[in-house]
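Next come the structures, one after another.
Only the coordinates and a few stated rules stand behind these numbers; no lab work does. Computed from a predicted structure; not experimentally measured. Cβ atoms are built from the backbone, for glycine too; each structure is taken alone.
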Structure 1
Amino acid sequence: MKVVIIMGSKSDMDWSEDIVATLDELGIDSEMRIASAHKVPLKALDILEEYEDEKVVYITVAGRSNALSGFVDAQTEKPVIACPPYSSKFAGADIFSSLRMPSGVCPLVVIGTEQAGLAAAKILSLTDRDLQERIKEYQEENRKQIDKDDEEVR
């Protein structure tokens, strides 16, 4: 089981590496790939075919006009999480291309990198008790940090 992160271009690498950091912390294997739904849709199809027989969750990372997330979702029965990078250039308005999908297409949209990794982990944990325990530990560490921060500001 793994998470496959498909980026629209190499410029999405920093955003994707933040997702990988969360996946690594939870002990989940991941791979990063690049395929643009606009420029090389057949490449995206080839990537999906490579993982057809594996237990994967896809995270798509593409900004501007995010065709990649809907394209990937429409071509696989596996879960797809869209995690588009924030763009101040468009005041965040490019997020709408990730939110508005045609009927029958349903990528989940998560705008934070940590949250995208955690969402993928929770999907994979449905059939993995060890991963469920790692997620519980991860959440407990977050709770402890809040308690610690609260104490420091008192």
Structure 2
Amino acid sequence: MAKTKNSDFISTGLVAQNRRANFDYLIEEKFVAGLELTGTEVKSLRLGHANINDAYGIERNGELYISNMFIAEYANKGYASHAEKRDRKLLLRKKEIIDIINALSRKGATLVAMRLFFDSHGRAKLEIGLGRGKKNYDKREAVKEREWKVQKARLLA
């Protein structure tokens, strides 16, 4: 039987993005982590049914997990299914895990989900950012800086 190309599936590329991450947090360092997923979760991600806006990283027993990441239930699941908002294990190198755990132990540090995507090999990856929450005056400063860049580009063009 010949395989047909289904345009609804995402084989490589962006699945979900947290656009507020850079606005709400001052990101100091970024990491790309693999995810431990079940089959129905991967199929649902390929359809683009995910939300990482409220997702954050937690440390448990020397391992890192992403919590509050929503992956919708797969419609054609059969008998097997998954919980939509369960903690999913992040797959990183041992040195990266140790660095992140040490950074999270400092006051105010947060591990935030930035982008969820499929890499060139078709594996689900999550870009996470290690950062601190911004105060309101920091956010206003970022808006001013962004508006100044736009004005500067208009003047130079």
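So the values come out like this:
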| item | result |
| --- | --- |
| Comparison of 1, 2 by relative contact order in percent (Cα under 8 Å, 6 or more apart) - largest value held by | 2 |
| Rg/Rh (Cα atoms, Kirkwood Rh) - highest-scoring structure of 1, 2 | 2 |
| If helix-only ellipticity at 222 nm (-39500 (n - 2.57) for each DSSP H run of 4 or more, over all residues; to 500) is computed and equals -14500, the structure in 1, 2 | 1 |
| Which of 1, 2 yields 10.9, 36 [Rg and Dmax of the Cα atoms in Å, for residues 55-110 alone, calculated] | 1 |
| Among 1, 2, which structure scores highest (criterion: mean count of other Cβ atoms within 10 Å over residues 79-86) | 1 |
